[in-house]
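In the part that follows, the structures are each spelled out as structure tokens.
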Structure I
């Protein structure tokens, strides 16, 4: 670690080694060389004078990049692609004359960008599926645990802890659907020349268009893609980057919502993120257990959501067949969006895997509010016993206001049940009223909804993706 210059926290603190490697110089330049090999093979197979000996020489040096030569050459020519063409040629003297034949810089630059985004999306997908799997375990375990639900962060009808987890899960499933769609639609640029017209290949292939039509499909197949974009300028449409980053922003929004709920629940002391035995919550207040992982999820998620604006603006401001004001922005916004979402999903995995639920605290808060929520049932029971519905409604309204005043203004316990029992119009004893205070009676179909959602949606999804389950997160700080 260097201490005398800035280093990105995304690399030092948050992103995994796997994601960092995808956007590393080594991965980038090795991919360039694979693309040059694919182009040479395609041109040979279509009849150009490219020999098997030249291709074998290129393959021999596909991995051992001579960075020193490339860097020295780039200082001279101020062009990274041509510097690496030169460096590759130094290692491959027999093949140097056919490296990059008919191609532009975007052939390696843009195709590599697509390849790297595709691989990064695959890694994101794996972690996203595992977050869903961990949430599913949590929801299954907590499906019947009654808890106070909130609307406007005000007490509302009860739900269950597991049902609330399905709300988090469903948003991540929506993100997975978006990811799969965008990942499945990614195509390579192919090799279309300076303005996308393939003019250079008309020259190389003596105007034989039937051969030129085969170039892009052959390159795509060699690089593991189904197709290339049918038309382009010099670059692939920068709208592609917008679509990819919007997927990441969607995941970030879901993670942010999840982390906010955990932070609020930890304040209520109902649910806590994992807290290690040697972890320090505050430098001043030794008793504190701050939800620092959830706070970090929220912090990084805001970064990703804002970062998604970069490719959108870049796409909107491209001129005609291309301008170069995209380059510096892409070098930052795309890799850093992926590194940040990688860190976010590792944090989500860590948090969900170690969530702690405190049923006694949940029950205490729920029972403190439940008398208000049970008034409709109490009223119905009183009507069955011969009471007048309108009179009972008015009495409950007044007694509820009195009990609320006792709680909020006098700091007393909720004594609504006692007030109702003392009112002769209800003909109900305190013992009878307390029998209605079973929280499970007020959670509706929450437990059944969890079971049905898991059975119909989640378990089949996880079965389809069982080969990528079992990912564990390593949190660096």
Structure II
């Protein structure tokens, strides 16, 4: 799973790309652009002719504020995990849009504040700092809006990849919750001081409806649906088994789990209802084909949360959102399949290794780990390979010691076949998977037949 890197998260939503996904994402882009144009039209319709530099600055400040707020609401919608949105563009692209629009939101709202104050200072022939104080302290609801802007900036800063990688997950998560506080604090000033709403009831109704729909979807899909599913299926921890150094399998038991319609290669976002972990939700892939009474995750320790997974007790209740992801057999286009896993990426690859419809020697798994003690699920993989007549090759060592999978010539020699005939499924750390992807492209494998699942550690 992929796209957004979260401290403490191991598995991140699927980066499988397929040709048919392109027009679907184009549709989402068109819908987003249509909304942005609608917001711009609202501003243009209600903006009187401007004649001075100050009026131009204020007008630009208004439109950047409107577009920034619209972008913030789309960011929240992308966080809502709405099933039809996931089907439209995939969770990986939803995270990509979320990250990109989050940055755009902060820039637009900072520009909004600066342009408004600058415009007032030019119009009233006052200093910028003096006018800032006047706007913040004298205009209604502006103090709350200023606090909201500060919160948006803080959330934006901790979302920068360099900063995010250096934060504990708990810190990152709690800071991100302030996004909702910021949106709430900024709401009132739009109607008390916004020229586009103060005397335009229809604009107000449209704006309030946007907020209501987005937050209703957020509450329904992030709270109501997972709770209903957990209660309906009575999800709980059945057992925790050590698989290798720092790697455990967690067996989730429940009732009528086939109704979830999960497929090998997909993932859920899991919340374990323990005293320490109830507030955290993390994505982990299924590491075995699901059945009607159990699901299995295989998790490698990579942060504070995953280090505690091994101490989960049987009977602990679980809330799961999903299934998500398109890293499944449905993406296969040709007869032969190459599976490549690195480290924790073995989880969804192992499930696919057992279930992908592929003739015996046309199925090959390459499993790269840094040392023997890190090999997880080896007995299962050997048993599956023997039963299906498939091949599994263990590559132990770092990239310098085992460069085969990142060199197209060596990779083709390792597989012993023309790679251009293969579909390739890749799962593991970002840098490693990018290197494997490049090797496959050089070996003649088309982009549409390279399906990836990235794990961040």
Structure III
């Protein structure tokens, strides 16, 4: 606790590993990695840089003299040149060749992409683990009939497990979008002040082939297969929008899932985990609020709104660059990642401990099933010699009477009793009970769960078996 504002994404919600990825230390160490990669690539292509200079840079890569950099930035008001200076203080032999031919965007933009790639890998790992938890839940409850809802009104039956596959389907689409983005991720590369590579063409005395090769060599040193073929001073900010769109998609999926869980908890059918010492309300001691699902929804809305920042930034860049992107990106991109990291961890925690109240679910099913069973009852009565049109009209009238009894008098649904007592239907109690088995009304729910998991989910889990088993310890 302190006297100044603390970002709750760091102090309450985000994981330590994601906070570390977006730390200043990670950023400035990556800057130095980029300067080393540039020097090594330039040496490989024939510039007069010594191995001694490069080794000196490597020695101090992780030993950043922050005091020197901070003092220098107060004078220069330029973060990159302050760190170039600080690096040069530690590396007097390499000082003349640090940042050779580069512009600030060389370290700034490339670092952003490197860090986002690392953060996306963490997000991917957590999506896979969440899908794994949901697949276990879906299989466990694939055959448990439950009321389906359209417009939040009772509709045909589904199963508890089948409903979970709807959540998984959304996450599967997010996973596929993430895979597509990862396969097309590009380093900004070595492009110069306005993207023309003029400074590097000068360094290599007009040799275009060496300038192009430098771009590819730096990317190879940093384990990238692709670079942006053209840029201004910065890479297109449309890439940031694409990244945030992926994060927004995940947020949408988890908002929907946890909204469903909140509604189901209201119905007392399914409940998120609730510790023995947890307090649901400061005033109402009996309350068991779905606070984790509510937290997911809250943070998810923040992520979805953050996407608009990157859209506006992308659309308002002037020509080769303008600096009104910088301050915004320092906030919108890291915090969107931290928020998605948090909602994934919370969702893993929720789905790992969902409580299903099958008796309550069955009670709700049986209260609505008489209305749903009328078509089957009608067909069975016709088989016994009844007139379909006459029976249809009787069922309509009896259904209205039963519904009135439920809504106006608060009594149980007695439609089946009314049908049994009406001799026109010629149905025995046993006939009606056989027609009232909820399993008759779930269609292919069980088969769909099995097929979906086997065909679409299992291949992902099998190929990522080594990263399964995340243990989530929520801070609050």
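Tabulated data
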| item | result |
| --- | --- |
| Value 5.3, calculated as distance in nm of label points 7 Å out along Cα→Cβ at positions 160 and 192, assigned to which of I, II, III | I |
| Computed 6.7 for distance in nm of label points 7 Å out along Cα→Cβ at positions 72 and 368 - originating structure among I, II, III | III |
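No lab work stands behind these numbers, since they all come straight from the coordinates. Everything numeric in this text was worked out from a predicted model, so none of it was measured. Cβ atoms are built from the backbone, for glycine too; each structure is taken alone.
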